[in-house]
Structure I
Amino acid sequence: MQVIGLCRFSYPAIGGFQVEHETIEDRIAYLYGSARLEERFRLMETVALPCIKAQTDPDFELIIVIGDQLPKEHRDRLNDITTDIPQVRIVAEPPRPQREVMKELFNKARKDPSAPCLQFRHDDDDAFAVDFIERLRAASRDAEKLTAQHKAVNFDWNNGHVAEFGPDGIASTDIYRALYPAAMGMQIRGNSPLTIMNFAHEKIGRFMPVVSYNDPPMFVRSHNGSNDSRQKPVKKVPVQPIDPKQAEMFRTRFAIDVDTVQQVFSGG
């Protein structure tokens with residue numbers, strides 16, 4: 001079954017952000033600010049991409065959506081850090097309504113629209129486990145009777161970590177959070193134009209069956225200075241520096257290497 005993922009990388013959508021801007025020019029200036037983009041690239045390089053490269057099931061596609069006005073130096077940098085990941089395809093789009101663009105890209109990517117497919121979202125500062133695609137396929141097989149009855153069925157892994165990344169390495173805490181997009185997939189029936197982007201992730205359970213799994217740890221949610229969802233006052237999640245045993249877990253479970261994090265965030 002075809003598996004398609006989608007990741008926005010500083011794409012200046014119309015809507016789709018909790019940080020508001022008066023004009024699209026203001027949004028582009030905010031998203032392409034040098035300090036913000038540097039942080040996003042460091043997180044992309046050390047957190048979001050390694051787990052893509054390390055998947056135990058490599059048979060999937062990840063579309064990375066960028067704005068068609070992303071400066072060439074940043075487009076070239078993104079090309080450089082994804083060049084050895086064959087699953088990645090970079091697509092440049094002009095500013096358009098967020099859900100419209102994302103739904104269109106998902107449906108264009110379906111090789112056989114009459115066949116069912118599996119879809120997932122991937123944030124450019126988060127990670128999912130190295131066996132996520134493998135487990136997503138297995139969940140689909142286990143739910144064959146359920147998926148035969150519904151246009152869409154959601155698969156949700158709710159055990160993970162919140163983490164902060166910087167020159168000192170990784171600080172983290174365990175969390176359980178239902179319907180967080182970092183480790184969530186959806187099966188869409190053949191001949192249906194629905195996509196995982198049709199729905200606000202926290203409301204998916206209102207529209208379709210949700211199959212939940214609570215182990216093992218399946219996602220890392222990054223907290224950082226440019227989280228769109230954390231620009232407004234929110235409750236801080238306390239984290240602690242990880243120990244060597246946890247560092248090994250981050251490396252083997254999510255392909256996140258603490259030494260690489262320290263080097264990249266130190267400007268090395």
Structure II
Amino acid sequence: MDLVRAVILGIVQGVAEFLPISSSGHLILVPALFGWEDQGLAFDVGLHGGTLLALLAYFWRDWYVMLRTGLADLARHRTRVSAWRTDTRLLWLLAAGSLPAAVAGLLLDDWVEAHVRQPWLVAVMLALMGTVMLLADSQAPNRRPMASVGLRDALLIGVGQAFALVPGVSRSGATVTVGLVRGLRREDAVRFAFLLGTPAFIGALILKSADLAALSGAEARQMVAGFVTSALVGFAAIHFLLRWVRTRSLLLFVLYRYAVAILTLAIAAYRTAG
């Protein structure tokens with residue numbers, strides 16, 4: 001891999017991580033389309049570090065308020081949950097919602113890397129999840145604010161995040177979809193999904209830290225290039241999607257998923273026939 005390729009993959013990661021179109025799927029499809037060697041899951045996780053930085057940069061005030069309020073409420077009210085303020089409850093709901101993905105990642109990480117990084121599977125999941133997104137976005141009531149999120153909501157959204165281990169599902173797409181099904185307003189479903197992604201990215205980086213530490217000098221430079229690119233592009237993608245969903249549906253992203261799925265299957269069929 002060269003620096004140009006690393007930057008391209010960083011752009012792909014930054015855009016596709018936050019738009020509901022599956023970053024892991026695109027990080028498989030783009031190398032397959034151009035005939036590049038698969039960069040491996042460890043490099044993908046390193047790119048996720050860039051989007052983690054984008055999340056922290058965009059939502060640092062939210063995390064600061066939640067942590068400050070949470071510590072104050074624990075000191076003052078201890079485990080009397082009814083006395084906790086909204087930001088404290090949100091912090092603990094994000095922790096609870098992170099559990100399904102943490103368990104799935106620990107149990108299935110090696111299996112996923114060995115068995116599900118095939119373009120045809122990505123195409124199928126892009127189309128399938130796109131249909132689920134379309135139904136949820138068009139039929140869900142979209143009335144509840146994020147302050148109304150409860151433990152059941154957080155756990156179910158967390159289960160959706162766990163399913164995103166399968167490339168093509170999309171972490172943001174799955175979590176937003178479950179949030180919509182649970183009746184959250186579109187913007188609040190997206191915001192909760194982004195906040196929930198922060199612990200998931202941290203966990204993935206810890207899980208792959210040994211592989212990242214083993215990168216050679218050239219590989220490390222490529223990783224830094226991809227990391228910086230994904231962080232900058234990811235920050236812009238967060239801002240774009242939050243503004244988009246205030247007044248528009250997810251239909252554009254569903255149509256994109258269908259188009260990429262059809263194109264991927266068509267290219268695969270052509271190459272097989274050739």
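Quick check: 0.98 is what I get for Rg/Rh (Cα atoms, Kirkwood Rh), calculated from one of I, II. Which structure matches?
II
A value of 11.5 was derived for Kirkwood radius over Cα pairs in Å, for residues 24-63 alone; which structure in I, II was it taken from?
Answer by label: II.
Looking at structures I, II, which one was semi-axes √(5λ) of the Cα gyration tensor in Å, for residues 168-207 alone calculated from, given that it came out as 29, 12, 8?
Only structure I yields this read-out.
Tell me which structure, out of I, II, gives 0.35 once FRET efficiency 1/(1 + (r/R0)^6) of positions 152 and 240 (r between Cβ atoms, R0 = 35 Å, to 0.05) is calculated.
Structure I accounts for this read-out.
Using relative contact order in percent (Cα under 8 Å, 6 or more apart), single out the structure from I, II with the greatest value.
On the way: I: 25; II: 37.
Result for relative contact order in percent (Cα under 8 Å, 6 or more apart) over I, II: largest is II.
Using the calculated result -8500 for helix-only ellipticity at 222 nm (-39500 (n - 2.57) for each DSSP H run of 4 or more, over all residues; to 500), pick out the matching structure from I, II.
I
FYI, it's all coordinate maths here, none of it is from the lab. Treat the numbers as computed from the prediction; the structure is a model and nothing was measured. Cβ atoms are built from the backbone, for glycine too; each structure is taken alone.
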